[in-house]
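What follows are several structures.
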Structure I
C-alpha cells in the first residue's frame, strides 16, 4: 500500500493535511509537520480498522509520502 500526504496552508495560518486515497482522512495542525503527523496517525488508525474488519489479505507494507 502506498499513500501520499498532501498539505496546504489555510488563510488563517493553520495547515491541513490529507490522504486523498482514503476518504475522510484529513487533519489540521498549527505547523505543516504537525498536520502531517496528525494525518499519518489517522491514516494508520483507519487502515488498522479496515484490516481488522476485512476478510482480505493483510498488506505486507505501507508507505506514505509527503507532497
Structure II
C-alpha cells in the first residue's frame, strides 16, 4: 500500500498534464475535463488516506513508525 501511493501520485500528475493539453485542444469540453481532473484528484486523496491508515496499522501492530521512512 505504501509503495503504491507514489504510483497513484504519478498517475494523478499525468492526468493533470493530459487534462491541461485537452483543455487547450478542446476548450468546449471544459466542464467534462475539469470534472475528470477533479475525480482524479479525489482518488489521489483517497490513496493518501489509505496510506495514512496503513501507516497507523503498521504502528499499532509492529510499533514501527514508517511515515517518515522509505517504503
Problem - With percent of Cα pairs over 19 Å apart derived as 32, matching label from I, II - result: I
Completion exercise
If you rank structures I, II by distance in nm of label points 7 Å out along Cα→Cβ at positions 2 and 18, the highest one is II
Fill in the blank from the handout: With distance in nm of label points 7 Å out along Cα→Cβ at positions 10 and 42 computed for every candidate in I, II, 1.1 is reproduced by structure I
Completion exercise
Output -29000 (helix-only ellipticity at 222 nm (-39500 (n - 2.57) for each DSSP H run of 4 or more, over all residues; to 500), calculated) maps, among I, II, to structure II
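Values quoted throughout were computed directly from the atomic coordinates according to the rules given, and no laboratory measurement underlies them. On a predicted model such as this, the values are computed, not experimentally measured, just so you know. Cβ atoms are built from the backbone, for glycine too; each structure is taken alone.
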